[in-house]
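Student: Given below, in the form of C-alpha cells, are the structures.
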Structure P
Amino acid sequence: MAAFLYKTGQFSFRRRWFVTALWAGLLVAAGVLASRADAAPPNDFSLPGTEAQRAYDLLDERFPEVNADGAAARVVFKADDGKVTAPAARRAVEDAVRALGEGPQVDRVTNPFETGSVSKDGTIAYAQVSYSVPVTELSDTSREALMDTVAETNSSGLTVEAGGNAVSDAVGGHSSEAIGIAVAAVVLVITFGALIAAGLPLLTALLGVGVGTCAIKALAAPLGLGGTTSVLATMLGLAVGIDYALFVVSRYRDELARGRSREDAAARAVGTAGSAVVFAGLTVVIALAGLSVVGIPVLTQMGLAAAGTVALAVLIAVTLIPALLGIAGKRIRPARARLRKRPAPDVPDGTPSGTSARPTLGVRWARFTTRRPLAVLLVGAAALIATAVPVASLELGLPGDESKPASTTQRRAYDLLADGFGPGFNGPLTAVVRAGDGGDARSAARATATRIKNTDGVATVTPPRFNDGKDTAVLTVVPATAPGSKETTDLVHALRAPEIEGDDAQVLVAGTTAMNIDVSQKLADALLPYIALVVGLAFLLLIAVFRSVLVPLKAALGFLLSIAAGLGAVVAVFQWGWLGSLFGVSEPGPVMSIMPIFMVGVVFGLAMDYEVFLVTRIREAYVADRQPVRAVIGGFEHSARVVTAAAVIMISVFAGFMGSSEQMVKTIGFGLAIAVLFDAFVVRMTLVPAVLALLGHRAWRLPRWLDRWVPHVDVEGESLKARETARTDATRQNTDTTPQNTDTLAADPYEVR
C-alpha cells in the first residue's frame, strides 16, 4: 500500500498541472450536469414494515381524497377580548378562512363554525388547512401566503398562530457551515503558521464537497435521491476533507524538515499519511454504508451519498494534494525546526531518542499518561462511565411543535390548542378499520369505536367515516395526554392490541404520533445490529492496519465509551434539562429518535480517523525502536498537534449548530460536539497512551495462526524505508569508487533533484 501510494504521490507531484486540471474539469463537469438535472424527488419518508405505514398505504388506496401525505397547517384563533363567536371576531375568522383557501397549493380549508372546531368556552377556534402536495413539495410562496394571512388577521382583534408541518421558521443560508470554515481557517493557520499551507486543506475540502453535492444533484432524478440526501454528505465531506488534507500536508512539512527533496517529501507523505487516510476513509465508508441496515430509505440514501463524498475526499488527499504541493513549491516551508539534544546514557525508558530540549505539550502529556498509566486509565474510564449513566433512562421520540421555543408561532399555536381542547389534541391518532372477510364494515367500525372509547387514556373518538366502497372506516382518536408523553405511547400500544380488533375487524393505528413511535422503535431495534456491524468490520480492518488484536480491541471499546458518554450528556441536557438554560433548551423531552444511530455513524468515522492517524505514528516509532513507551511519546511528538487541530475544527463545526432555534438541530450539534470532545481528548489522547503503556510489547503482537491470514498492508511505510536503505547503500558504494564533484551539489536542499 505504501509503495503504491508513494508512486501515486510522485506521479501527481510530477504531473501537477495535469492532475489539477483533471480535478478542476471534474468539478466543472459535475456542476454542468447538476445545473441541467431535473429537480430532486421528494424524500421517501416511508417506513416499510411498520403498522403506521401500512395504515397510510391503506388510506391512500381506500381514501384517495384524504391525501394522507399532504402538507397541513392548523391556524388557531383566540379572541383578545370576549369570544371568537362574537359577530366581529366571527367575521374576522371567516375572512381569514376565505383568504387561506385562496392560497397556492391549498386543497381545502375547514371553517371552525361549520365543523365545530371551537373550544367549549368559545374563546379558541381553529381552521385546518390541507395542501394538495407533500410538505417536501410545498413552495415558499405557499408558506408565505399562509403566514401573511396569519399576520393580517392578527391585527383585527384576534391572536392568530399557526402550527403544523406546512409552517416553517427555518432561516435560510449556511451560517453554521460558514462558522465552521472560519474556525477551521484559524486553527489551520495556527497549526501550520502559514496561510498557503493552511489554505490547501480548506480548498481541497470545498472542492470535494462541491464535486460530491453536484454529483448527488445530477443523479437525484435517475436514482430517486431525496432532496435532503446531500445534507450529511456536505457535513462529513467538509469534516473529513479538512482532516485528510491536514494530515498529508503536515507529514509533507515534516519530511521537508528532514532534508528531503520536495518531490520525495510529497511522495512519502502520500505513502505514509496517505495510507492512514485510505484506511481511515474505509472505516468511515463502512459506518455510513452501514446505515442501510436500519431499513429507512431516506437514511440509506443519506448514508450512501455521504460515503461517496468521503471516498472523493480520500482520492483528493492522495492525488490533488501532492499536485498542489508541487505547484506551491517553496511557498510551503518545512516544519519549524526544533533545538534538539541527544539524551544522556542513563535516560530512563519513556524519553524518545532525540527528544527536543523544549518538549512540546503533546510530548509532556504523553509522558504524564505513560508515567502513571493505570491511574490515568481508571480515572478516565470512570469519568466516561459516570457521564454515560443517564443513558439508562434514554427515551426516544421525534420533536414536534411542543419542543420549539416559546417565541415561535408553532409553539404558541400548540399551547393555545392544548389550553382550549386538551393536551392530547395536538397529537390525534387515526384508526383505520377494515372488516374481516365477509364481515359488515359498519358494525365492525361501531364496535371498534366503542372498544377504543372505553380504553384508558382516550379523551374522544369521532364517529366512523366510510370510504365509497363502504368496506373501510376511519376514526380519529384524541388522547388525554400530550403527544410525546409515555402515557400516549402506552395508549398507542394498547390500541394495537388484539383486544381492540376483536374477531370482526382489522385495526391499523396511524397519525403523526403513531408514526413517531414506529420510527423510534425501528431505530432502537436497529441500533445494536448497526453498532455490531460497523464496529466488527472496522475491527477486522484495523487488525490488518496495526497487525495486532489488542490495539483494534482497545479502539472499539474506546469508541463505545465515547458514544455512551456522549449520549449520556445528551440525555442529561435535553431530556432531564440539566444546564438547559445554558444550552437554550426551552422544553426538556424525549431525545430525537435518529440521534443515537446518527451519532454512532458520524462519531465512529471521526474517531477511527484520530485512532488511525495517532496510532500509526506510534507503531511507526515502535517498529523503528522496539521500545513501547518511547514509541508512544515519539508518536505523540509528531501527531498530537495535528490530531488536536483536527478535533478542535470538528468540535467547532458541530457546536456552531447549537445556535439554531430548532431543538432538533441544537441536539445534533451538541451531541456530535460533545462526543467528538470525549473521543478525541479523553479516549484517543489520554486512554490510548495509557493502555499502550500498560500493554507494552503485547500491544503489537499478532497470533501466529492469525498472522498467516492477515495481509500486510504496510501503513507505516516500512517498504519505503527498506528502499531508501538500499539506495543509500548503493550510493555509498558508488561514492567509494567515484570521485565526488562538490560543484554539482544542489544549493537548495528542498528543491527537486
Structure Q
Amino acid sequence: MKKNIYKIIALSLLLTPGGAAAEDARTRLVGDGWFEMPFRPSQQNPQGEYIYFVGGYNSEDRGTPPWGSLVESENLFIGDRAGEIVIAYADGTADVIPLIFGYTMWFKANWRDGGAPFKTEEAEPAMTACLRKALQLQGGFEGNDQTAIKVKIQSKPIREIRLADNPRKAGEPVFDGGYLLRSDERKTLSGGKPVDAADPFFDTHTIDSRRPDTMRREIERIRRRLYTFESDFKKAPAFKYPETYERARISFTGNRFADILTQVYYYNVEDILTKMRDDGMIDESSPGAPSWRYDGFGTWVPQANSYCGAMYSRNRALGILSYLDLLPKTQKSVDFLHKCLMYYPDNGLTMLGKRIPGHWSVIPNKPMEYSKVLVPVANWPTQYTKELFGDDYQNFGNSEPDGHGLTMMSIANVWRNGGADPQWVLDNWTYVNEAVHYIDWAMKNPDISFNKNGLMYGETEAAMMDYTMFANIPCYLGVRMYVEMAQAAGKTREATVWTELADRMERAILDGFSDGRQWNPEKFGFFHDPSMSIYADYVGYDVRNDAPAAWYSLCDNTYRSDIDRYIGNAFFGPRGLGYDHNIITQTSMLLDRSDDYDRFLTNLSKLCYSPRLPKPFIVPEGASYSREQGMYRRQGDLGNFVQQNETVRTILMAAGTSKAQGNVVKIMPRLPKTWNVEVNDLTVPGSEAKISYRATYPENNVQTASFSIENKGNLDTLKFRAGPFTCDRVTVNGTVVRTEPAGDARWAWITVDRLQNGEKYTFNIRP
C-alpha cells in the first residue's frame, strides 16, 4: 500500500532566468501563467478565472496486472478515483477536482489498441457520444501523448495548488503543471507544456470547480456497458438444449448460477469446434475472437485473432474432447502433433554436436517461435545463448517440459478413450518411443537440457528458467501412461526401462518439491498446487483411492495454505482462468472440500458470464474482480483454448463422470448446494459405453439418483458416490449403507453389478 502523501509530479523542471533553483520555479508563474505542482506562491497570492491542467494519465497506464487480479489496489476501473487536485484559497476555503477515470483521467496504451465499443468497426454511436461527453480531457479520446483539462475557478487569491494521490489505487495521477489565466484567453498557451486553449473542445468541456463532478450518470452508463455486476446474475436467462443437438448434454439446475454454468459448457464446447481444423490443428484463439488484452481496462480489440494459427502444447484438451463425441477429430489432432514432434530429427538439428530428439515446444507447429522470435525481439529470458552453444544456440526451440508432458498425457488419453488398441501403438511406435526418448535424453544430457537432480528445466510461464511441479509432473505421468502403451503393444523391454525412468522422476519430484508433509508453494509453477489436478488425468477423479496416498496427503496438507496465499475468503482466482481459478476449483473438488467448491463453482459462473459483451458465455482468458464494487471485467483473449478447456474440464468434474477402470465406472458428482445435474449420452472415458444419469444435491441428507447405460461393452459395474452427507449412515432403497469421511463431509458408495443395456437404476437415499 502506498503512503498517503502528496505526490510532487514534475516531469520537466522550469528554471527562472539567472539559474534559480528548481524549487523556486514552483513559487511563481512563468510565461502565460505556467506553474508546476505543488504551487505555493511565496509572495502575493495570485488569482485568476481559469486553470488549464496538463496531464491526465496514471503513472501505471493499465487496468490491471497481466491476466487480471482480485486485489482492489491493483485494479483500475472506469469510475475509480485516482486522486484529486486541490485548489486552496487564501481565505481558507478550497475546491477539489476529483481525478476519476473516464472523467478527468484516462488510459493511453490500451485505448490506442482497439477501443470498442467506443471506436473501431464495432463502435456504437450512443456509447461513443457518452464517452465524448464524459471525458473532460482534451486529446484523451484521440489517445494523444499530452492531454489537458480546463477548470473554471473562483476569482480569489490562491494560497496553494497541489496534487493528492489516492493511496488505495495503483500508481499516481500524472500532471506536469498548469496555466493560471486571469481571463478566458483563446490562444496557444506557452511557457510550459503548450496547450491549445482555442480548441472548440473546451466550449463544452470546462469543469466548474464549485460543481466539479457532473458526469456520474454518464460514467455509470459506461461502466454498465463494459463490466458485469452482481445484479446481472439474477437476470441470467434459463437454457434449453436445441432439440437437434446431438452431442453429450450436461445440465445443471437449481439456481441461476447453475443455468449459467450449463450455458458455459454448451457454448464453449461449440466454440471449441470452430478451432478444430480439418488437418488436426487446433487454434489457440477462436476465429474472429476479440481481446481485452492482458492489462486492459474494459474496452476490447475486435477480431484480434490473438493466437490463431498457433497450437499450444500446454493444453490437455484432447483427453476431454475425445469423449465428447469428438474422438475422430482428436485422433486427427494426435496425428498432427506427431508430425510436429519430429521437426528436430527430421531437420537434423543438433547442439554441441548431439542430435536433438523430437519434442513438443510451446507451439508445436511453430517450434522456433520462442528461440528465433521472442528471444531476440521480446527479450524472452533464456540460457540458450550463442556464447554457450555457438551457432546452434537456437536449435533447441525452447524448453517447455510441461507442454511436452501434457501433450503425452493427452495423446495417451485419446488412445485410452479410443479403445486402447495395441495395434495403434505399434503403428505409431516411432512417435511413442521418441516422446519418452526425449525425456530420457534430457536427463542424460544436462549440458544441453539444464536438467539437474532428476528434474526437468523449463523456460516458459510454468517454469521461468526454473524447476517446478507444473513442469515436471506432466512429464513424469506422461512416461507412466506411455508405459501402459508399451505394455499393451508387447514392448516389454521398453516398458521396463520406462518404468525405471518414471520411478526416478517420481522420487526426484517428491524430494525436490516437498518436505514430506507439504508441497513447496514457491515451486508450484503457476499459482496453485497442480498435483491432484494433473494426476486426475491419469487415474480419474477418485484420487483419494486411485492416486498414491503420499501424493494425496501432500496435496491435502498444502490446500489451506495454498488458498490463503491469494484466494482467501473471496474464492476467486481470476489470473488466467485455467491456471488460477480452475486449478484451485478442481483441487477443492478432488479433495472433497464441498463448502469450498460450492463457492468456487458459483464464482466460475460469474467469471464466465458477461451479458452485455460479445459472446456472453465464452470463457475469458482472465478477469479482474472488485469485491468492494461487486464488479467483474474481462481480460485477455476471449475463448483462449487453455482456459476454455480447463473450464470444460471443471464442469465435467462437477458433473461427476470419471474414466473407466477396467470394467468399472465411477460417477462422483460434486455439486454446489441446491444444484442438480443431468447428463445425457456421455461417452464413459476409457470405454465405448454411453451413460445417462440424474442426481440431486442432498437436502437434509435426502438424495435421489438414476442411471442407464447403452453400448456397455465390457463395462459391468457402476459405482455411484452419493453425498455429501452429515450422517454416518443412510438407507438406499431401504438398505442401510455406511458413509465414509472425505474432505469436509461424508459420502456413500453405491454399487451396481452386472449392468444391463438400457435398464434404469434408481436410488432413493434417506438418512
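Every number in this text was worked out from the coordinates using simple rules, so none of it is lab data. This one's a predicted model, so the numbers in the text were calculated from it and none came from an experiment. Cβ atoms are built from the backbone, for glycine too; each structure is taken alone.
Student: From which structure (P, Q) was FRET efficiency 1/(1 + (r/R0)^6) of positions 586 and 634 (r between Cβ atoms, R0 = 35 Å, to 0.05) calculated, if the value obtained is 0.10?
Tutor: Derived from the structure labelled P.
Student: Quick check on the output: -9000 is helix-only ellipticity at 222 nm (-39500 (n - 2.57) for each DSSP H run of 4 or more, over all residues; to 500), derived from one of P, Q. Which one produced it?
Tutor: Values: P: -19500; Q: -9000.
The value was obtained from structure Q.
Student: Taking relative contact order in percent (Cα under 8 Å, 6 or more apart) as the criterion, which structure among P, Q has the greatest value?
Tutor: P
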